[in-house]
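See the structures that follow.
FYI, it's all coordinate maths here, none of it is from the lab. Since the structure is predicted, the reported quantities are computational estimates derived from the model, not experimental observations. Cβ atoms are built from the backbone, for glycine too; each structure is taken alone.
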Structure I
Amino acid sequence: MSKPRSQWNFGELFPPESTRRVLSVTDLTTQIRSLLEKQIGQVWVSGEVTNLRAQSSGHMYFTLKDAGSQLSCVLFSREKVPHRDLLADGQKVLLQGDVTVYEARGQYQVIVRAVELQGVGALQVAFEKLKQKLAAEGLFAPERKRPLPEYPQRIGLVTSPTGAAIRDVLHVIQRRNPGLEIILAPCRVQGDGAAKEIAEAIRTLNAFNLQPSTFSPQLILVTRGGGSLEDLWAFNEEPVAPGDF
């Protein structure tokens, strides 16, 4: 038989199941940081650099974004990362870093450990490095330059025999100087191995001048049609650089 209840028996005002566990902001942020570092940890992520801020301390803060989201990143001065000086707003990059939380702001971020430039940026870096190397070898020295003949009678043409460039060149010659003789050294101008073929075509034309004859070109035109930096890259490779011909 149940025990009768008095009008003053309200039961448990705060039953155990409704007791709340209250965390401080710091406690919660610390737990989130721990979860991120354990569950995600080190990652590779790609995107575009924006809002780059370089501090006097050497630390670099920036945002990595794509079409749908953005991510805070920090590159500390102690990290010996190649290409760090080439980071700039608009640069597309591939980053390696540790996902964590900056607890003072409750903001998740990536601490950057490695940077790889992508797309045009990566090609531009390679181009600048090659320019510096060739300049150090003296290949761009003014005294190496030769004057061009004002009215050449015969030129060598290095290009693809099936591309748009040869049609344009022949059209201009026919209109401006139809008596100009052309010696074609055909080659590929794009893709793997194209740089080697371009260099070989230049050497072939230069070989005519070792024993001057009616086939000796007075100058050489190396050309191709338009395209992206990637399409034109064969002309920026070291085999096509001056000095080896």
Structure II
Amino acid sequence: MKPSPTLIFVEIEGGVNLGLICRLAENFDVNEIRLVNPQLSDEDYDLADVFASRAAHRIESLKIFNSLDDAIQDLDIVFGTSGVVSNSYPWRHAIGLEDLIQILNNLNIQNFGIVFGRESTGLNIEEIEKLDFIVRIPTSPKYPSLNLATSVAIILSWLFNNKQSGIKKTVEPEYLRLISTYSYEISRIILKKDVLAKNISYSLKKAVILSGLSKHDIKALVTMLRRVYSQIKGEFKG
């Protein structure tokens, strides 16, 4: 079974964009649309209904959440989008669209989320830290920011046209979470620098998921990290 995308929009501000997004969801077989604290008036929803055209039924099935945590808690892996990725947060270097496809091909998942930020300010750093990977659509550095609905269209088109079947999926989401957690805790204890620990954790998670390692190799890595963490934690407590 191919994983189905769930789209999550944080504080969406425009009815026109919402209508176009509903239409795109029909075009590209989107599983579900979720809104986190939408900033929409009744007039915005009326506009959305017009611009959604024959996909207007999607507006009736929108799921509304009070927080990003609630909106993503049931998903196997969550990607975010950003027009500009700051070097101040090296553990959040963006992946490309090719990497997005490879990650999905290697992961043994049923569903995944793609989070889009506000039309005006995008996602803040606290929201970005809740996500597994940040995806950036390549654009001219003169004007890197894309319209929200345009970003959705590009990513969904890329996903839809790069679906692959028969791929041997070797990475279990739970093992990926453990690799990220243990490598972060080990690095934090030894290096005593949170930013560097996050960078190492993110880099190792990314390397593992793109490496094509077998399930046996990944399980062995998790076991090793767990034992190292237990040993280091005991030594530093002592």
Structure III
Amino acid sequence: MGSSSHLKRLAMPRSWPLPRKTTIWVTRPSPGAHSLERCMPLNLIVRDVLGRAQTSREVRFIVQNELVKVDGRICKDTRRGVGLMDVLSLGDEHFRCMLDLNGRLQYAQIPSDEAAWKIARIEGKSTLKGGKTQLNLHDGRNLIVDDSNQYNTGDSLKIALPEQTIMEHIKFSEGVRCYLVGGTHVGEVAAMKERIVKRSSMPNEVSFEDFGTTEVNVFAVGDSNMPITEVKV
């Protein structure tokens, strides 16, 4: 697999939209919130995916001049992983990380007003001292809220960037507009018809009009404008 900062191109995740047989090594993202399959290092995004630089040295120059922001905050790590639903800003340009219909990571350009927020899925909850509840989100964030019964695992939150304040609570319930992040329908959008909770070790399922999938593949986005149609396959 290579060192802690590199991995072989032949072993890189299939979600990375890069050729496999050009060079031996490729940059490995720094350890962070996203899994290796759900993010790409900033160096590769700017140079190979977006084409805003020709060499890693040019990427370092861009980063050192504080021209790069991830989720509204200046980023100075060229190996920083930018993953699903993250907002990447390069100067006056803004991009949102999505998945295309082949399950590959793509960075769709978005207007500046949409770069002021992102959607994060609640992966779990934990109770803190004092009775407050901590929400654990899919991108590694932890938000503290007062009402533990209002938020459930699977719900999504529309978060203002970079303040990290909750703009909207999107409930994971019947009729909500969902974005598929896995399975044969990855990259598609559909309205949830029914949520099937299994009283066993089997994973919960979600059914739509023409198909069904496991709950882990479903990301509730509500009425938020996601750049899904702009992502090229």
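A few remarks follow.
- Value 0.75, calculated as FRET efficiency 1/(1 + (r/R0)^6) of positions 68 and 156 (r between Cβ atoms, R0 = 25 Å, to 0.05), assigned to which of I, II, III: II
- Entry that produces 0.50 once FRET efficiency 1/(1 + (r/R0)^6) of positions 60 and 172 (r between Cβ atoms, R0 = 41 Å, to 0.05) is calculated, selected from I, II, III: III
- Distance in nm of label points 7 Å out along Cα→Cβ at positions 28 and 180 derived as 3.3 - corresponding label from I, II, III: III
- At a computed -16000 (helix-only ellipticity at 222 nm (-39500 (n - 2.57) for each DSSP H run of 4 or more, over all residues; to 500)), which of I, II, III: II
- Ranked by Rg/Rh (Cα atoms, Kirkwood Rh), structures I, II, III are led by I, which has the greatest value.
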